[in-house]
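> Dropping the structures in below, format is structure tokens.
Derivation of every value follows stated rules applied to the coordinates shown; laboratory data play no part. Since this is a predicted model, take the numbers as computed values, not measurements. Cβ atoms are built from the backbone, for glycine too; each structure is taken alone.
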Structure I
């Protein structure tokens, strides 16, 4: 009996160890947290290449983001891809002139995730690279009517995610920040026309960007309501872009209400789902 009392717990321990090792050997499932968003708000635009006056008006934007645990170290690392387009028809203070700012962007982030130190809270910190470009068009300009903008940067990225409940309904509160540090951007010389650039005057068009001549920040606060397989998002997004080069000052500031719809999407192989596989969600 004494031998049996020792052998049985040992066999149970070995069995549990074998099951755990088998579960760890199965590749985890990594759903993609997809979100389609629309923004409506206000913006202010300044481009002294076109006019010394600050224009302001409506801001509208469409965006998409996909967040997923990485294939390597999925418990600790998260990647995110975000793309978007925004448009601002802004007016001068008198209201008799309008300029149009149209921008598109793509951003890829890689962040380290910490969790478990507070119930339902996840902290993500890392970096990202961003490419953003477009044009500002001032139809009332006399000489220069279009100002092209393009900017590539590398910077810091972070998120704080809190998964909680409102009554019985699960929801997620998150704050996200993107802060470019260094990069490169395009800016012509003061009063240099694009026709001169076309003729071959292409000196001093590319500029090294840092906080001394370019400062950008993008942040958002959102609440995700989980309704079954669908997630509804309500939140705020603010951004500020500024650059100084060749006596040209550019600014684009926005404040917007964000409405979104999405959910977690899981890609399945033809073999189906292994019931022993863990599911690792990047955010929820």
Structure II
């Protein structure tokens, strides 16, 4: 049912109801998760409306299309590019969303072939990295660096949710990112190095070297400075502050802040 409702007004309405129900239930459920839940809701609101009219939105790890379809609904003139490694999901996305330029592959540092692990019960955990907590099956997929896959792309906003492979995708798209200087929303979880050899400190260092600052969703619309390295790493420790972060090039910080204020109706 959830998959069929993606991209519809009913689906977006139900998603909004679910967000606010999650917030209201926190005091009775698990108040330690309040910050992470609130930031997840803010991240959803921001990422679907940050792309400017006529801009380009790149969804890496498109899953069932819930994010890019919301971007399309909010900004119909935006060009939508999506990347999905799961062959079944990629076929479904291509059939359901003809306005989306869909690439069926995984993204990483180099060209090649990779094993993609698919969770039988929770497809949101599909990844290049095996997850011990879920039953999985394996499929071989093409692995492409973003620079080779999208040599002419100029994305304004990138959403990246690929279960621990984010730094590899960024490294493979170093040229694209240096040229387009997009705002990037990415997921980051876990304190140390994962099975792919990537870690939060490596992610922070890579973005910092490109003059990107990292903000939590609740700070994007405000004047607070980007997270210093230790604060970013600390946010990965329980109780988590957030799992979603915005990386913003320094020269776009004020413009991104102002757009976030408009989206969230923040008055200063």
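> Identify the structure, out of I, II, from whose coordinates Rg/Rh (Cα atoms, Kirkwood Rh), for residues 101-212 alone was calculated to give 0.96.
Derived from the structure labelled II.
> Which of I, II yields -3500 for helix-only ellipticity at 222 nm (-39500 (n - 2.57) for each DSSP H run of 4 or more, over all residues; to 500), as computed?
I
> Identify which of structures I, II gives the largest calculated value of distance in nm of label points 7 Å out along Cα→Cβ at positions 125 and 221.
Working: I: 2.2; II: 3.4.
Checked I, II; max of distance in nm of label points 7 Å out along Cα→Cβ at positions 125 and 221 sits with II.
> Sticking with this structure for a sec: Rg and Dmax of the Cα atoms in Å, for residues 165-204 alone computed as 10.8, 30: which structure among I, II?
Attributed to the structure labelled II.
> For structures I, II, calculate FRET efficiency 1/(1 + (r/R0)^6) of positions 69 and 189 (r between Cβ atoms, R0 = 25 Å, to 0.05) and state which one comes out highest.
II
> Comparing I, II, where is mean projected area of the Cα convex hull in nm² highest?
Values: I: 21.9; II: 13.7.
Greatest value across I, II: structure I.
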